[in-house]
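Just below sit the structures, each encoded as structure tokens.
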Structure 1
Amino acid sequence: MRQLPPLSALATFECVARAGGITAAAAELGMTPGAVSKQIIKLERWFGCALFQRAGRGLLLIEAGRRLLQEIGPALDQIEAASGKVDRRSPNALRISAPPTFMAYWLVPRLGLFQQRHPHIEIQLDNKRDRSRALPEHADVAVRRGLADATGFSAHPFMPEALLPVFGAGLPGRDNIRAPADLARTTWLTATMRPDDWQRWLAKAGLAGLSPARWVTFDHTNLALGAAMDGLGVAIAPAFLIEGELRANRLIAPFPELMAPDDGYYVLCRTGQENRPAVRAFREWLHELGTAHADAVSAYFRCILGTDDADFRRVI
């Protein structure tokens, strides 16, 4: 059996030695000065010697205390690091990382369906993305467009995507937009997270040299889409995310025949985690709903374009 000093008193000692006094340590630890003093006394009794000497209103380590601090500092660092590696979440917890626009326009409106099917899974949503990583350290699964950084991950496609310009019913001069070149008289809304969307669509439309009357830039596409609905200008939209807004006439797509193909959506998890029950349930659900949604979007655009499915697939 290990002969260990009281660990809570040991941690308190380290804090007092580092802070240089009882009062400062008490504030850091959220304890009263009296409680901190009792922990120090308890530790000194265990060792059978003093660890500090008083210096005015503060404390100074004596030799025994300095030796102890030198030894336990790295040990406490190791304990802290080891504690951080322990997954304290429920095995049914599922933390999902996804881009803000996908989360707002597609995932959140449908998440109730997933919860109805899997009521035991505890969902945590995170739209803060480290752009250098496909899957942040704290996340179990991630939704991403394309596979630019998927090394070491299991990635599965579940829905395509395409780009097209949209605006709200209140856009000034909207009745004068009859051809793609007419967009040059409008304000173009763009997002710093997707800076190339306008250029990709202009290349598809054969208008690479076209420029707007003015630009307004937002951090995320969902903000640009909201501004478009409010009549501020014309945004480039991910067609498979805004099908509901198009059907409800909250957004209008003046040139649905001119869609620029874009990177499709993938769900990623760490290699070896594919069959963790919560991860597998979410991946299978995404594939099921993504396939059904892609069919619904295809049917919608086939209807407004008056074309068959093969022709629509050539459009995107």
Structure 2
Amino acid sequence: MKYSDLNLRQLQSFVTVARLGSFTRAAHLLHLSQPALTKQVRQLEQTLSVRLFDRNTRTVELTRIGKELAPAIEQLLREIEAIVTSTRGLAEKSRGVIRIAALPSISSTILPRAVARFRDSYPGISVILKDILAQHLVTMVKEEEVDFGIGSLNGTDPEIKFTLLLTDRIVVVFPPGLPLERKKAIELKDLTGLSLILMDKESSVRRLVDRAFEEAGEFPTPAFEAVYMSTAAGMVRAGLGVALLPSSAFDTGELTGLCSRSIKHAPLTREIGVIQKPRRSLSPAAESFLKTLKTVCKQPN
């Protein structure tokens, strides 16, 4: 027997006749002619090489093998129907899960607004957000632990597709009252001798800052390092020093009451974008979320 010889119509015909005990009533329920229904059952019997029904002009009864097969095939059809229903839900974006890895600075600013708007249109879709440093973010995308990432890249990577969303500036953040407040913009040499609060070495911001200092011929030793912007902001607020943070940090409200100034150094901007595996298609839900995210990125806060 070839499994390809079986088809769902034959199986559905069999279980319907078995349930109703009548070819006539089964044909009516399935919107088939009785000869067409009889043909479906006979083809199934030929494929399985067994007799499924004992029938005469008055009665239709399942054979012993038919009695054993009927509940198993009925369960199989229910499972297939559940799979089809589930798949349609994914295609129609009425259900599903989107998994995203994003930089902490993006996870606490842009993404919550995008998720809120997306949920208004697709309440049945769950969004799992993992806030993670840049170095680990790319790994999660490559290993397909998430559908896509939102972050920045350190150079080019043939295993990654990058689509730009926005450009983020790095600024100096400090408490009011410092001499820096009198400046419109700050040069890196102005930070020499100050207590610096820098982000963790694995962060995209730290890579930019270290590169900028190196190009300026400055090699400061940070007084403190922080993994999350909220920690760095707390240190600044406590008077422990000045921090170099992305301008998007102000969107979180963590920097309320603190001062900031731009830096006179051209490379101190980072490109934030969608990080995906090339030639890997996204689910309909994930595609729709990216459209929502791009719209949010274009709008002012």
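Laboratory data are not the source of any read-out in this text; all were calculated from the coordinates shown. Bear in mind that the values here come from a model prediction, so they are computed numbers and not experimental data. Cβ atoms are built from the backbone, for glycine too; each structure is taken alone.
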**Complete:** From the coordinates of one of 1, 2, mean count of other Cβ atoms within 10 Å over residues 138-145 came out at 20.5; that one is structure 1
**Request:** Assuming 8.1 is distance in nm of label points 7 Å out along Cα→Cβ at positions 58 and 202 as calculated from a single structure, say which of 1, 2 it is.
**Result:** 2
**Item:** distance in nm of label points 7 Å out along Cα→Cβ at positions 10 and 186 from the coordinates reads 6.8; which among 1, 2
**Value:** 1
**Request:** Out of 1, 2, choose the structure whose coordinates give distance in nm of label points 7 Å out along Cα→Cβ at positions 50 and 114 equal to 6.2 when calculated.
**Result:** 1
**Request:** Match the computed value 1.22 of Rg/Rh (Cα atoms, Kirkwood Rh) to one of the structures 1, 2, and report its label.
**Result:** 1
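Figure out for me which of the structures 1, 2 the number 0.05 belongs to, where FRET efficiency 1/(1 + (r/R0)^6) of positions 122 and 194 (r between Cβ atoms, R0 = 30 Å, to 0.05) was derived from the coordinates. Please report the intermediate quantities before stating the final value.
Numbers: 1: 0.45; 2: 0.05.
Label of the source structure: 2.
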